[in-house]
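Throughout, read-outs are computed from the coordinates displayed, never taken from laboratory work. Keep in mind it's a predicted model, so treat the numbers as computed, not measured. Cβ atoms are built from the backbone, for glycine too; each structure is taken alone.
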Structure 1
Amino acid sequence: MTYHDQIAQNRQLITSFDGRWDGIDAEAVARMQLQNRFRTGLDIARYTAAIMRRDMAAYDADPSQYTQSLGCWHGFIGQQKMISIKKHFQSTDRRYLYLSGWMVAALRSEFGPLPDQSMHEKTSVPALIEELYTFLRQADARELGMMFREIDKARESGNNVEEQRLIHAVENYQTHVV
């Protein structure tokens with residue numbers, strides 16, 4: 001669905017409430033929807049599983065199509081790594097974050113550092129995964145928010161070409177979620 005289609009769909013929904021929702025801006029709703037495209041952990045799992053299947057098939061067909069993985073033990077660190085990768089390579093293609101068992105065991109224990117992975121409590125890995133994806137989704141929201149402000153500036157200055165370029169960039173936005 002295009003950016004304009006999403007706005008039109010929201011406008012239709014707002015109109016269907018016979019004036020009770022007239023204070024809601026359809027474009028603002030579309031922007032919030034784009035900034036929050038992953039509603040649940042299951043949405044993220046489906047999205048990332050599709051990426052991994054695609055990358056594994058590419059590697060099977062051509063071993064030069066390997067992936068790069070970066071160890072991570074904190075959401076903020078993961079966020080900064082993916083922001084840097086996206087900025088440097090203009091893409092997150094074939095680049096992942098991974099969780100090392102010893103890092104989780106040693107650094108994420110609610111009971112303090114533990115000597116090995118077998119001793120870490122069951123809550124540490126799910127909590128870290130949730131934290132990572134929260135930070136990665138925040139990176140998306142920030143980057144898209146900057147793009148939306150640039151769209152507004154282009155409109156205010158009457159620069160239709162720049163506005164359309166930015167809308168195209170929003171419609172083809174690549175998430176930090178990997």
Structure 2
Amino acid sequence: VLYARDHHLMPGGILMPNRCSLHLLGIEDLESHKKLITFWDDVYGFRMSCLRREVVKEASTDVVKGACVLTSAAQIAEFNLMTAQPSDTEFSCPFSLTAKRDGQMTGFAGYFDAHFDLPCPVTLPTGPNSTPTHWKQTIFYLPHPQSVTKGELLAGHISVRRKRREVRSLEVTITWGDQTFKCLVE
């Protein structure tokens with residue numbers, strides 16, 4: 001988008017969507033966690049749990065069902081697409097999520113909303129509580145589900161960096177409590 005804007009947009013032209021916001025929330029999806037992460041504890045009678053650590057390092061892309069949303073969402077970034085630079089896609093910020101119910105948090109889900117700031121504003125949401133799109137959500141699974149209680153505040157920090165050799169890949173680091181999770185988004 002930024003390349004097209006810089007190389008093809010006429011002076012005075014407009015870019016739509018012109019704004020994008022990124023969001024993070026906690027999820028409880030024990031079925032997917034079991035299928036993708038816990039699976040490695042017993043692979044047809046073989047203990048391959050050492051692979052669990054490697055599997056959680058890679059983010060998944062899937063549709064998160066609204067019923068799996070466990071926490072409130074936090075906006076972690078916003079970009080004005082008319083002025084954003086590639087370096088703006090690297091950021092670091094604190095986040096605060098509130099558990100909506102008791103549950104077993106199996107991961108974090110990230111998504112974006114595209115905003116069309118027109119006389120009649122339009123937003124294209126891509127979160128779990130919206131109509132699914134082909135963009136889905138990006139899921140950062142935890143190695144082990146974590147118990148949370150309704151009303152509990154989950155404060156943390158997220159850092160997003162572009163990989164130097166693979167510019168379309170992102171290195172995401174999420175710190176929550178005394179735990180740090182590093183994931184690759186390809």
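Assorted remarks:
- Answer label among 1, 2 for the case where semi-axes √(5λ) of the Cα gyration tensor in Å, for residues 76-147 alone, calculated from the coordinates, equals 29, 13, 8: 1
- Parent structure of the calculated result -2500, given that helix-only ellipticity at 222 nm (-39500 (n - 2.57) for each DSSP H run of 4 or more, over all residues; to 500) is the read-out and 1, 2 the choices: 2
- Which entry (1, 2) yields the derived value 12.0 for mean count of other Cβ atoms within 10 Å over residues 36-43: 1
- Distance in nm of label points 7 Å out along Cα→Cβ at positions 20 and 164 derived as 2.4 - corresponding label from 1, 2: 2
- Label whose coordinates, when relative contact order in percent (Cα under 8 Å, 6 or more apart) is calculated, return 27 (choices 1, 2): 2
- Rg and Dmax of the Cα atoms in Å derived as 18.0, 64 - corresponding label from 1, 2: 2
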